[in-house]
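The data blocks that follow each hold one structure.
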Structure I
Amino acid sequence: MSTRPSRVSREKQFVGNDRVLFGIIFGVLAFWLFAQTTLNISSVMADDLAIETSVMNIAVSITALFSGIFIVVIGSLADRFGRVKMVQIGFVLSIIGSLLVGLAPRGNMASVFLMVGRILQGLSGAFIMSASLALVKAYWDGAARQRAISLWSMGSWGGAGFAALFGGLVAENIGWRWIFFAGAAISLLGMFMVAGTPESKAESEAAYKFDTVGVLTFMVMMVSLQVFATQGANMGWASLPTLGLLAVSIIFAVLFLRVESGNPNGFVDFKLFRNMTYTGATISNFLLNATAGILIVAMMLVQVGGGMTAQEAGFLTIGYAIAIVAFIRVGEKLLQRFGPRRPMIWGSLIVGVAIACLMPTNVTLGVYNVLAVVGFTLFGLGLAFYATPSTDAALSALPDDQAGSGSGIYKMASSLGASFGVAISATVFTALSESSESVRWVDGVISYIGRQDNLAVRKAAFFALAINLMMVVAAIVSIMVTIPARKPSASL
């Protein structure tokens, strides 16, 4: 009889280390830091590549969309075929996608290079995020897992926090293309750091059947809904193409639910949502990630309405970046002391105050810049309090054999939340800034100080930010309804 240790025993013998962890974090940074710089430099890229703003808006949000569409599928594949393998594939996709964006030529082919590159960046995020979180669950335990989640969250939430500042600095001083070349380089480094990690997968003897119908119906539903959100204003909300897109998204949503319900091979396991803690963490995660829309709105407001450069606008977000990195481990300590519910609520409330600071678009640019610095700092603080408790609550609620797919659903909420939040915020801002006749009633309520030639832009930003505030309120309600008011056990 063979004395060779089984795969399960080899997994149990391996303990996660910082080389693997930081290699994973480099992959997360490639998505959340480097790829997300487009939230700030979209106008610079559009001008340089000579493409329409509407096309650029799609390119900005399509990365998170494709990440969200496929992250659950990849999580399920990671459980079956290997989480390390999926992370490494993600690195390859990140390198190719980043190089395509960085090498996009000016003119007719720009849109092709840009869209394909951004889609591949989104797919890389789907591979890396779901599989890497499953590795964290498999190879780290207890307090070590909470530390690993905190550092992982610094890569995702913190990376997103530095994205606007980083993008503005590089774009203004070196050139926006170097952002994506650097993204390819950091992905290559992460690939080498993760290489050699023992494979981890779920114990399952059942034959795997890819859920082709489920994936296709979900993709059609999400893409049509995304195009509806981003292009509805251009085509006319009551036009036949717009209404057709909405109808397609509804029809395929119904088909998706019918196909997935009771499907043993479905890429979304709806039974996971019977656990209310997991459900609450996932819903609130979607809603708080949707507030990423405040970044593109505030950046467009001060650049289009205030004449600031991308670099100057990016500096307004420096407090966001610093606060989320400085305080994210405070969120870990709050989790250990109070459990997930209270720090998740506190973090969401702080995010709401942050958005309220950004909403007075009626003041002068100098005053608004001060409010923006305060607001973005609070935004980072709120997300820092929320991130680790929410992620830990979701992971702790997952059975071991569904760590990949469950993590995928949780991170799908992040990606789709960011995608739709950015798309909706940008669409509202663009539509109202071009024609603010529908909100002229606000003139009798709010007095606008300073320049009067940019009122449409300022009104548009106010209403786009107000939508984000409504998302925060919904997130708080979801946490209060679903997350139990108890301290978790020390063993995770």
Structure II
Amino acid sequence: MAKVMALKFFNTLSRSLQEFAPRDPAANNVGLYCCGPTVHDYAHIGNFRTFVFADLVRRHLQFKGFNVRHVMNITDVEDKIIRRVRENNIPLREYTAKYETAFFEDFDTLNCLRPHDTPRASEHIQAIKILIQKLIARAIAYRAPDGSVYFSIEKYRASGGCYGRLLNLNFDQMRPGQRVISDEYAKDAAADFALWKARVPEDGAVFWPSPWGEGRPGWHIECSAMSREALGNSFDIHLGGEDLIFPHHEDEIAQSEGAGEQAPGEPFVKYWLHGAYLLVEGKKMSKSLGNFLTLRDLRDKGFNGPEIRFLLLTAHYRESFNFTLDGLKGARTALARIGEYLRKLREVAGNEVTPPDIVMLAPFVEALDNDFNVSTAWAHIFSWIRAVNKGLEERKVRPSEAASMLAAWDQIESVLGLRIPLSLRGETAAGYSDATGNISLIPAPIPTEINSLSEERENARKAKDFKRSDAIRDELKAKGWAIEDTPKGPRLKRL
């Protein structure tokens, strides 16, 4: 669909709502980078809030007519990973492969579009070393006595660089020259950070040769090197959770712009988008509190991918969101309602094919154009469903209108990515889960016993044996099935 309305979103870099204008307007190309998983364990539901949001951004940009190149890195060299590799006494790749595979299984379960590139840090060591050499050549980075290489914030600022683009920092409290070797550090520790870490015995076999001695990269330089290789020295959108604003993203800007390879007036990244924290049952996720949830935990509790995705897409990305099991139950009900509504439209539409209903589509698009406001978008969708359901009940919806509404839903579905199947005869209203927790688009069969009871009831109705017909309806209900009489015959659905 061609662009019709202006897309605006909150840019952390400017701390304001800005209209989106791609760097390459002639070709409509958009470079999108999302910080990916650190594959030291199974990703938790808070991680997936960010990845589902990134998927929404990509889908909506594509819907608006942009040619998106989506890159998401795999962090497979990092402090926690090296510690786990040492504890398990196995090679780095063998350890990380298990969690990388699990991550993409979960990613697919949530129907996230696979990125065009998924570079691994361990496979970009040479690009990382080249970037570090550029920073040393510009006197912004230096080699410490132990062989580690650090980025000097003081020298970066003295050369005209601005450190603190995404977050206001109190430089009076900084301690120039203090070094931070850890990948993660506190907000008030704005001091020189490691680009290359000299090998220590605890690293085991995780090290590479370099001009500064054996060692491994720091976490922050990895994303700078990988994003530059995939998208160039400047690109459009960088996305991640708000916990990455400092130090990770702030350090990415300093490293990337410190190399001095952007065109005059061009920033490393034009727009920065950050998603808010996710709470679970009202509290910050913690294994000690028992509310640390992975996608696999939720599937074990009986929930599927579309239900989880739906819940993650109900709150605005910049608002902290309370993820609850009751919320997932509500998501299941909402999806069943939408599926039932789509089934009714399909019955009315028949074989009609018409253009999308703009009255339905326009408010949805406007809501997402306004900083990806899914809350408002859902309000429009359910308001529209209520209004049309009334028309369906009163048989006032013509086949051409129903077909137009279904065409509009196809457009909406391309952005939301929920994969809601139609609840046709022979299917349940909410669909069925496959082995990975997805709703299957291939209907699962209704049990033979249930079909037989349905046929027996239909024969009783035709014989005007309404006592027997009602008794069978009650028996079906007791077995977890409802039966609805429609102009096209009886239809079964699971309660």
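Ranked on mean count of other Cβ atoms within 10 Å over residues 17-24, which label among I, II comes first with the largest value?
Values: I: 19.1; II: 14.9.
Going through I, II one by one, mean count of other Cβ atoms within 10 Å over residues 17-24 peaks for structure I.
Which of the displayed structures (I, II) returns the greatest value of distance in nm of label points 7 Å out along Cα→Cβ at positions 169 and 385 on calculation? All intermediate terms of the calculation are to be shown ahead of the outcome.
On the way: I: 2.8; II: 4.7.
Largest one: structure II.
Please compute mean count of other Cβ atoms within 10 Å over residues 57-64 for structures I, II and give me the label with the greatest value. Working shown, then result.
On the way: I: 25.4; II: 20.8.
Greatest value across I, II: structure I.
Identify the structure, out of I, II, from whose coordinates relative contact order in percent (Cα under 8 Å, 6 or more apart) was calculated to give 24.
Values: I: 24; II: 15.
It was calculated from structure I.
Comparing FRET efficiency 1/(1 + (r/R0)^6) of positions 265 and 457 (r between Cβ atoms, R0 = 41 Å, to 0.05) across structures I, II, which is largest? Don't skip to the end; give the middle numbers.
Numbers: I: 0.25; II: 0.05.
Ranking I, II on FRET efficiency 1/(1 + (r/R0)^6) of positions 265 and 457 (r between Cβ atoms, R0 = 41 Å, to 0.05), first place is I.
For distance in nm of label points 7 Å out along Cα→Cβ at positions 209 and 329, which structure out of I, II has the highest calculated value?
Of structures I, II, the maximum of distance in nm of label points 7 Å out along Cα→Cβ at positions 209 and 329 occurs in II.
Out of I, II, which structure matches 5.4 when distance in nm of label points 7 Å out along Cα→Cβ at positions 185 and 409 is calculated?
Values: I: 4.1; II: 5.4.
Answer for the origin of the read-out: II.
Computing P(r) over Cα pairs in 10 Å bins from 0, in percent gives 4, 20, 32, 27, 12, 3, 1, 0, 0 for which of I, II? Mind showing how you got there, number by number?
Numbers: I: 4, 20, 32, 27, 12, 3, 1, 0, 0; II: 4, 17, 25, 23, 15, 9, 5, 2, 1, 0.
Clearly, the read-out refers to I.
Among the shown structures I, II, from which was the value -13500 of helix-only ellipticity at 222 nm (-39500 (n - 2.57) for each DSSP H run of 4 or more, over all residues; to 500) calculated?
Working: I: -25000; II: -13500.
Value -13500 for helix-only ellipticity at 222 nm (-39500 (n - 2.57) for each DSSP H run of 4 or more, over all residues; to 500) corresponds to II out of I, II.
Every number here is computed from the coordinates shown, using simple stated rules; none is lab data. This structure is a prediction, so every number in the text was calculated from the model and none was measured. Cβ atoms are built from the backbone, for glycine too; each structure is taken alone.
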